[in-house]
Every structure is written in C-alpha cells, then in structure tokens.
Structure I
Amino acid sequence: MASYDIHIKGGTIVDGTRTPRFRGDVWIKDGKIAKIGGRADGESAQVIDADGLIVAPGFVDLHTHYDAQIRWDPWCTISAYHGVTSVVLGNCGFGFVPVKPDFRDRSMLTMTRTEAIPYESMKQGMKWDWETVPEYLDSLDRSPLGVNCIQYMPTASLMTYVMGLEKAKAGEPASAAEKAEMKRILAEGMDAGLCGFSIQRLGENSVQGDYDGTPMVTDIMHDEDILALAEVLAERDEGFIQITQGSGDIKADLAFLEQLAAVARRPILHNAVAPSRKNPEVHRRPLRWVDKCREQGLPIYAQCGTGRAGFAFTLEHWNLYDASPAWRAVTTGSKEEKIAKMQDPELRRALIDEAEEADRRLQVIQAGVGGDPKGLVIQGVNRQANMQQYVGKSVGEIAEAEGKNPIEVMLDLSLMGDLNVEFLGPDKGSNADFMAEMMNDSPYAIPGVSDGGAHTKFFTGGSYTTDFLTWLVRDEGKVTLEEAHFRLSNLPAKAAGFRDRGTLEEGRAADVVVYELEELAIDPPWIGSVEYDLPGGEWRRVQRAKGYDKIIVNGVVTFDNGECTGDTPGKLLRHGRA
C-alpha cells in the first residue's frame, strides 16, 4: 500500500492546461503531485475535504518587488494571501545585488523612492551577508521561504557596481572593459541560478526616479549596453528579460524591443499592456504588435495590468508623479524639505504651469492611479488641524468652492494637515469586455503586474489573482475557469522558465490552491486596511482574501482558511527548478 502526505478529496480539478474541469482526487507526497484521479491506494497523513471546492495550481506572479520584504516576510504577503505560490524578484532592473558593502545604504535609499519601500523597514529587516550574485543567491537559499522564487539580475545594480554611480548617472556608455565585466558578472550569476535580467528605461523624466529625483541609471542606459547583456543569454540559450520602456517615442521603443528579442533569442516580457475603459485600440494595438513579432520568430510576451486595486496616498510618501519635473522637485527630500518646497511660490507656480504638459506625460500612470488631481477625494485628514469638513469631497469640488487651482488645493490641504491628508483615487470602473478580450484572444498575454512589495503605502496590487477570478470569471462570466488558471499559472510559468510548476500533473511540484469560488473575495475590497506589520514600526496597506481553504507550497500547507501556518517550504528555483 502506498502512503501519502496529503489527500485532497473530491474537489473540482482545474489543472492549468485548459483541460475541462473534472471531479477527482489529488495525492501529494514528498512535495510532488503523486497521483491525480482514481481510487485511494494507500493512507494519507492529512485529508483535505474539497467537496464543492476548486483545486488548481498555485499562481505565478512575474512582476514583484519583494526583494527586501522576503527577508522579513517569507510568504511575500500580500501575494501569498491570494494564492500566489511562486514569485519573480528583481523586476525593472532594481534590487540589491551585486552591491559593494559601502553602497548598501545608497541602494536602500534608491528603493525607498523608486519603489516606495520604507527605509527603516529595510534598515532593520535586511541582514546583509553578500556582495556578489552567487553570494546573494546562497543567502536567499539559506533564508526561510514561504513561496518559491526566482531572481533576475537587477541591471541598475549591475551598472552601478561596475561603472560607479557617477558615470552611470551621467548617461555615458560603458567602456569596452566595463561592458565585458558586466557580461562576465551576468554569466557568473546565470551559472549560480539567475533567471535573466530586468530593466526599466523610461528616459530622463522617468515616472519612477531615484531618491534624489534623478533618473534611475537604467532609464538612460545605452542600447549597446543592453544588447551586450542580451548576448549572454543568447550564448547560453537560457534566461529571459523583463523590460519596461517609455521614451515617448513608441515606434522607437518597439523597434528596440524587436532588436533586443532578435539578439537575445530568449523570451522577453514587455511591460505593460492595460486596457482603457472606452478605446479598444489601447490594448489591441500592442497585442497586434506582439502577434507580428511572434510571426517573425521573436519570443515576446505581453505582461498585462489586470488588477483593479484602488490607491490612496499622502504627499509625504507619493512618488508616482515623477514623470513631471515640477512634481518630482516638490516631492523629493525629507518631510521638512517637502513642506518648504510646497510653500515656495515659484515651485507652486511651476506645478500649475506644467500641469497640461505633465498630464500628457502622466497619461499611462494616471490610467492606473486615478487621473488628474481634481478627481481625487479627501479620505483622511489630520484631526488636530480641524479639517473634517473636507472629508468626502473631491479636490475639484474644493477648488471650485475656494476659487483655486486643484493643485493649489492639494498643496494647501497637505500643508494644513502636516502632509497627513490622504487623497483617495476614485473607482473609475474598468471595462470587463476589454480585459477579457486580452485574456481570451491573445495567446501571449499574461495577467498581473502586481508590483507586490512596492508602493506599500499606496495600493495593494498583490490581490490581482483573486480579482481576476471573482470579477472576470465568476461575476462577469467572460473568462472560463479553465482559461483563468492557464493564464494565472501555466502561461507565466512557461514564459519565465519554471521547469515543473504551473500545472497540476503527476510528478510536478505540489503548489496548489483549494478554494470556494462563490466565497472568494478581497478583504477589504477597495484600497486595503492599514497594518503596522513592517519592521521599524512602519505601516502598509493590506488586502487579505476570503474563500481560500488551503494554499499549498511544495506539498506543505502555508495558509489554512486565510491563516498562515508558519511553515516555510518555499524554494529558491535556480535555473527554474529547486
């Protein structure tokens, strides 16, 4: 008689392959799917009654920034609350490796701004015991992990390590020797288990700048330096590339992506495609381009922004208007410096004068975070400042009543409230037809772009998996359950080179979610609650989940009815496997 660790009994199996759902049992042993279907042929240490529940592969989140958080939160919440069992670290070219010991603090300051990760949390929560990529991966491997992870080479860290910050910031191309050294370090990292490299290139007015307001070094990186790194992947015939571009010249950006794909001959994740509410060409145009690239043999995938998480922010922490030089100037520096700048008549005038041009530059980010300032709603105020009369009103309403420009209202209210006034992005609604069209019609469209671990005080993108299932599958009925699990698990696993995950098949890793579709919900549903659970007493916004009966990683239950078990069975996946 066989013996098993877990028997998932009587569930509806959606295996991630697009095979029609079927009722059956799943047996797990030694972290693997040992058997699917048929009758019990042995005893099991644990039996999970899945009658009336969906049994599916754990979700794969390709776009996260848990590089710091994973050191103090092995489960990478918020994502883990919502069934994510595998994450990719080091997106957008940002991270903490390679890094010289005297550059550690500066690298944390960078992440404080560009990904809005609290500095004090990093300072207290990260225990630095690496410099090189192999040392970093060994450190990650030694750490307790509640999810599986793979790691990009963060290109910004690589450039700074080899070229020095001053030269990299000057926008100079790498010398021949520097280029060779960057290639050597990438190859060394790939030998040690990196999955490829990542890069953000958004130009001088990057929407995600450095802590001092300057562009990230990759934002102004030269084509030939990026292509040199792509040659490493081509020579090895392994790895993939994540890239976010936005120079303002769409044709030039797409042409470079085609060149990059031709040189690397490896998968490229193009970030990000998101639908508008009214114009279908916003998503159809880039997806047609991806199809054209595929016809030419260029292995490009579209990473699509599918989450609908709300956002709320104060001007003490906000950084997502960085594409505007005037906003960037006002919102960089210490809290005291920000207050002084917001009182400066010239800087205030610059914000207003630049508004129209800034609106054009900010169109993409505003599509995700709520549009121009007049639509923002005052959600919270400093009670000591006697400001309760503003709560619930929009910036536009207040501006009209007081005869001010909306930007003046934002600044004045923030100053009155010691920068503690909270602006809420309104729920503008989303187009389910357009979102479903992306997921149903494009073979290479991957849902997500959670940004998990980043912008922790603004929004909660890690809930995108639950949102996908409740909104597009259950409530709207526009995506089948089979298609949803293919997109949430199988397709991203294939694109990112996961060797044995993304589907429920015998012999594959036992990363499994067991949930009740009708009970599935995001809690709370819009912007998340505030929880002081980060190192250093820092807070973040959190959205938990309802309806997940069990979340299993490598054959071990990590969440039981929404409660973390404390187990850390996750693995660092070198070359895509444990």
Structure II
Amino acid sequence: MRIVVVGGVAGGMSCAARARRLDESAEIIVLERGRHVSFANCGLPYYVGGEITDSASLLVQTPQSLRAALNLDVRTNHEVVAIDTARRTLSVHTPDGPAELGYDALVLSPGATPVRPPIAGIDSARVHTVRSVEDALALRERVLAGPADRAVVLGAGFIGLEVAEALAGQGLGVTVVELAEHVLPPLEREIAFHVTGELHRLGIALHTGVAATAIEPGERNDVVRLADGTALPAELVVLSVGVRPDTDFLTGSGIVLERGAIVVDEHGRTSEPSVWAVGDAVTSVHAVTQARRPVALAGPANRAGRLVADDIVRPGSARPITQPLGTAIVRVGEVTAAMTGGNRAELDRSGLPYTTLHLHPNQHAGYFPGARQLHLVLQVSPTDGRVLGAQAVGPDGIDKRIDVLATAIRAGLTVGDLIDLDLCYAPPYGQAKDAVNLAGMVGSNVLDGTLRLWYAEQVREVVDTALVLDVRTPAEIASGTLPGALTIPHTELRGRISEVRDAAAGRPVRVLCASGVRSAIAHRVLVQSGFDSASLSGGMLTLRAWLGAEAEQLLAPAVPAAV
C-alpha cells in the first residue's frame, strides 16, 4: 500500500510515523512544500526574541533522520498543485519539474496560511509574518541587523503577543494593533484586562478596537495608518491577524470544503474515498458548543494524525478523533493566561445556558513566601452542573489549573465533582482547598441556591435600582466604591441589620467585597434576615477588571457609615 501525506509538521508527520509503526511494509511518502518537514512552529517567536538561540533546535526531524528511523520517503520542496481523486493521482511541482504521483491512501495536512488583509502597502518589504522557520530566521536577522527602533504588530492573538514581547525584549519600541475590543479576543474581558496590564508594564503600546487601513512605505520607515487617524511609524511591521486553511490547491478535486476548511468525519475521512485530512485546514467540531471551525493547535493535530493512521492501517478498529476543547496557553511577560472549553461569546452563539463564576485565590498557601493571586473564570451549566469552560490568568500555577479543568470537561464532570478532586497539596504548590476545589464549592453553592450572584456587567443597573452594600474594611473602601453604597464591614453586619433595612427601603440589596468571599458571607446573613440579596461575582477585583479604564470614572472614595 502506498500512503501519501501532503504536508508535514504536527498532523502529517504524526500520521506518517504512526502508519510506519503499524505497517512496516507500506510505502509512505511525505510531500512538503517548504524546506522543513518537521519543525517547532510554536517555538518561532522565542527564537525571534533570542530565548531559543540555535535555529537548528527548531527542527524536530529532518528527511534524513526520518528515513533512518522510520523509513519514510520525505520529499521537501514538493508542492501539490492538484488532486485527481477519480484516478487517485497528485500533480506535484518538484525541484526537477512537474510530476504525477499515485496513491492508495492520501492524507492531507496542508496547514494554514497567514491572512493578509486587503489594505494598501501590505506587500511592503518591511512587513513580516511568523509562520515558518524561514519567517523566523528572516525576522531575527532583521532585528539583529538594525537599525530598527520601532515595530508595529498587527494582531493581538497568541502569536502576535508572543512576537510583541520578543521584539520588546530586543529593545524595540513595540505597538500592538487589534481590531477586537481587547487583546487575546478568545479571553473573557475581565481576564484579558490582566494581560493588558502586563503589556503596559513591558512598555508595549496598545491600540484596540481599531483597524489598520494602510501601510505607507517610506525611505527609512513605513507608516501604519489606523482607522481613527493614528499614524504609527515603524521600521518593522509584523502581520499576525490570523490564519486561513491553505486549501486552494483542492479546487476541482471534489473534496467538500466549508468556508475553505476540509470537511471530515469522526475518523478524519473527507468526502472522497481513500482521502483523509488533519490539522489546521480541517473543520473541527468544538466539544462543548458543537461549533464547526478549524482549530489551529498542535495538540489536536498530533492526536488526529495518529488516529487517521489507525483508520488507514486498521480500518474498523480505530478510535474516533476526539472533538477539541480549544485548550490553549500563552506567556506574556510575568503572567500566563490559559483557556479551555467555551467562553461566554461562544456559549451565547451556541444557545447553551451557563452560569459564570469568578474566583481570585492564591496559587499556593498564603503563608508561604511568594503567594500571589490568580484570576479564574468558570462557565457551568445551570441545568446539570457540567463544567463548560474555564479561563485563568496569573503569575504561576495557571497551566495546572486549566489542565485539570480541561480534564474535568472531557470527563463530563459537574462543578460539584470538582470539590472532591484529590489534588496535590504542599505549601509551595497549592492550598488545602485548591483553586479548582474552591471553584467547585462556589459553583455548588450557586446551583443549589445557597449563593446568588450579580455580575460586573450589571453594575449600572444595580446602582440605579438596588442598595449597594460594600462589606470591605474602611481602608479598602477608601480606594473607591460604587456611588451611593452603604459601607458596613462584614464583621459588623449582624449588629447593624437595621441600618441596611432603613437604607434599602424595600429595594434589593447587592453586596460586594474585594473578591467575593466576604460578600458571600454577608449574603447569607441578609437572606436569612429576609432581604432580596445577591453577591458580586469576583468582587471588586472582577468589577475593576471589567470596567478597565472606566473604573476610575465610576468608583469614588466613600466615607464608611457611622456606627
């Protein structure tokens, strides 16, 4: 049997390697358009920034090593330009000219190509992308060659921010432009807030909610023009506004595409017999929301490649390809942000009901040196309690919490099940009640009615229609509270219920504290005293993050109520 794989890197190479391990007799040919068939594309920004110093370390395998270890026939600089699925042949541009190659089983792993928006000047020589080893080498050489004092990064996704940090670390003045309202658009607004703060600390300027409209080439620098009239001079421009499936060569093949992505079934089979597809060019089904879209992540591509090989070599016994959760992580300066499952926007589009939880626990025991807060958001189903999504940001311990929660989502655990997870604990690593356990406790309280929440996005409505009760200390309140708030420390609330009753005058009471812990205690006191009460999810920490720059306009110092 001849298995031909089009495209290497994560999906294609994992498929070819697995197929060889299952079938020593198969002829396995890998056709790669570029010079490198197996490289660490996730490491490219770190090479640009100098953290990875040897470009050779980006090459995971070479054609020679793959031939020696797995007897794979890897052909670089071979571009497939057409497929005849009826004849089971490929038309290939090779270094020696056009060629035709037949197959018994065909695996498509063409990946994705950077989106190039239709703006004037996008083809300037100063515009770079970071998608291949050659891209990273060219960008690194440009930075080292100088003179380049200013860089503009178009796009504040994962790669865009990694490149921005890398360039800032090399001494360039960096500006990031993002069309969405905040950086890392898949993140919730209140989580992205903390990433924005870290970017500012690194000296990186931001323009969000605005598009680049033109790149004007000049003799010494280009000028990036924004829709709001801003002009950004730059010696270097990095384009990172997203990717699209690299599937133009499939025109006329009969293979069904959806918005440019290859449609496959649960085993990676396309609409044409004996043709499979994996990786960034494939339409995936999100495990939580059931949304159909490509998922450009290395982990799902690797796993899918392995299972496609199983389906080719062992038909009928291969496990289905698991629907991805979109679990992802990024480092920005000294903070890490990560996510898994559905965010609020995705859940809204899917029609799935959800309840949002905000927590701000320490990453390890508070009495152990170096304790710092992490910020955690969970989405849970109000009907059956299943965990639907999670995001977190902070200086430490983010990866393990999101990994645990990704596992919980995959296993179909409820928020209550999180309470019982037996997680590692020692003072340098966590708390006896880990952040994940605490999320379970808060979520269970919400779902069974012990705790009722109100949210930062409701703040203006709450100020207008309810009594706001701030149960922080006088020192905390001095830093700002909501207009008209009644301020009573939670430790004094039981003895001052009459003050709350008089101030509320029949209105609902909406309680807040710093992080939501003390306001939850106050809420229980109020409910059992007959009040219509709710506690601010995540407290003032979440409220400030949600409001962002508007916080200082809304929040004002207040004088605590007299005893």
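Here relative contact order in percent (Cα under 8 Å, 6 or more apart) was derived from just one of the structures I, II, and that gives 22; the source is I. One of I, II was used to compute distance in nm of label points 7 Å out along Cα→Cβ at positions 80 and 328, and the answer was 2.6. Which one was it? Corresponding structure: II. One of I, II was used to compute mean count of other Cβ atoms within 10 Å over residues 72-79, and the result was 18.5. Which label is that? Going through each structure in turn, the value belongs to II.
Out of I, II, which one gives 18.5 for mean count of other Cβ atoms within 10 Å over residues 536-543 as computed from the coordinates?
It traces back to I.
A value of 37, 29, 23 for semi-axes √(5λ) of the Cα gyration tensor in Å, calculated from one of I, II, originates in structure I. Comparing I, II, where is distance in nm of label points 7 Å out along Cα→Cβ at positions 128 and 344 highest? When distance in nm of label points 7 Å out along Cα→Cβ at positions 128 and 344 is computed for each of I, II, structure II gives the biggest number. A value of 77 was computed for volume of the Cα convex hull per residue in Å³, for residues 336-399 alone; which of I, II is the source structure? Derived from the structure labelled II.
The numbers here are math on the coordinates, done by the rules we state, and not lab data. Note that the structure is a prediction, hence the values are computed from the model and not measured. Cβ atoms are built from the backbone, for glycine too; each structure is taken alone.
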